[in-house]
Structure 1
């Protein structure tokens, strides 16, 4: 057994860090990429997810069933250090997904379906990713209409399209908690899919429809501010009102005053 395989074996049951009742896997990106050769459901918690999980029991139950929950926020990294259990690495969905398709670029069994994005984004992302990789690793894509998750007929059509595509990996980018709930509602019908990603705005990034924050802004924990400037009408309430409760709750957890039972 080579040293890399030994690392994977040791990390097959990774330690977790609890942040406001959300168990986050304390793994590095390379460990996660190795482990995903066996597949799994991957969610990427950030501050907004953590706050939504405090209020939505169904979302919380679905989140708890994911195979991997990896840190998608510099704020969570800072919070983990403040709580005395530092996370190894920030693994945002928009970093993880391209790292995944590059890592498995030569593995012909890895075939990706993109579901989500604004009109045209998924198809553009498909073309750009395939050009980068040098093969048709993304085999199909679809941008669902608004409210698709409530339309049983539309969902059946999407499931049929995914199954007929031959994809073994599904990346869903329709926003939280919709994407996570859709994955768990329909994953049993997606017989060929081994790996599920809930990727948020990643499809938009891959299509170059939306620009990502510069690295230094992300490292500084200000990516939320960069996105707020880009989409103030859609995001102002989330970032300036709803998510601010996170900081008070973290202090309560630090003082052992936060309820541990859900």
Structure 2
């Protein structure tokens, strides 16, 4: 609690502080977490932007070596995210380095979240979930979990009757979720992944790496993803504004002026 999450989303988030599906949940997600972003010093000009700034770390006396481990993981995951983004660009008939611009993914809002779910039993009929149904906000998410099941995805997210499928953990592999911004960018060619977590009486741990555009990035339909017969389905949006609104909608402690 001495390193509670700050306004730039760095640090600890308590149990039930986040509610990812307010329309169906009767209490917050049954999890706690820790945010770690791109390290930006206080005197760096970028620190004035939303979602940028220095990280918050527990004392090295309490967790020796933990900061160094997390920083190394963050950098390695950032490298993987950029390589996947280049593959996505090629799949869309764009130049491989299309996303490698300062305002897009050269200086991304890349956030590592360490998540711990409690040993409760979810009761969807009562609005109690490990994590409520949601899609991630950015470009893509690189997720690793322990061997405890609980993650579910919905492939027919727009249907009246949604069908949920279990995602079984696979040691040594990333689960890759498509985010909402990639769906908007590609005019629905890539669709964001609706997912949730149900708990079955066991503690569960996961590590999510959210690879997202820079806050000043204007996300609008990519040139290869629309035509006269398939016009853009979404209006352009600045990613920082979009992300701030999504956080405000799902975090109980953010005021309306955030």
ask   = mean count of other Cβ atoms within 10 Å over residues 72-79 computed as 22.1: which structure among 1, 2?
value = 1
request  = Could you figure out which one of 1, 2 the value -13500 for helix-only ellipticity at 222 nm (-39500 (n - 2.57) for each DSSP H run of 4 or more, over all residues; to 500) was computed from?
outcome  = 1
request  = Tell me which of 1, 2 gives 19.1 when you compute mean count of other Cβ atoms within 10 Å over residues 64-71.
outcome  = 1
P(r) over Cα pairs in 10 Å bins from 0, in percent, for residues 176-247 alone from the coordinates reads 17, 41, 26, 12, 4, 0; which among 1, 2 = 2
note = Comparing distance in nm of label points 7 Å out along Cα→Cβ at positions 128 and 144 across structures 1, 2, the largest value goes to 2
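All of the numbers you see were taken from the coordinates with simple rules; none came from a lab. Note that the structure is a prediction, hence the values are computed from the model and not measured. Cβ atoms are built from the backbone, for glycine too; each structure is taken alone.
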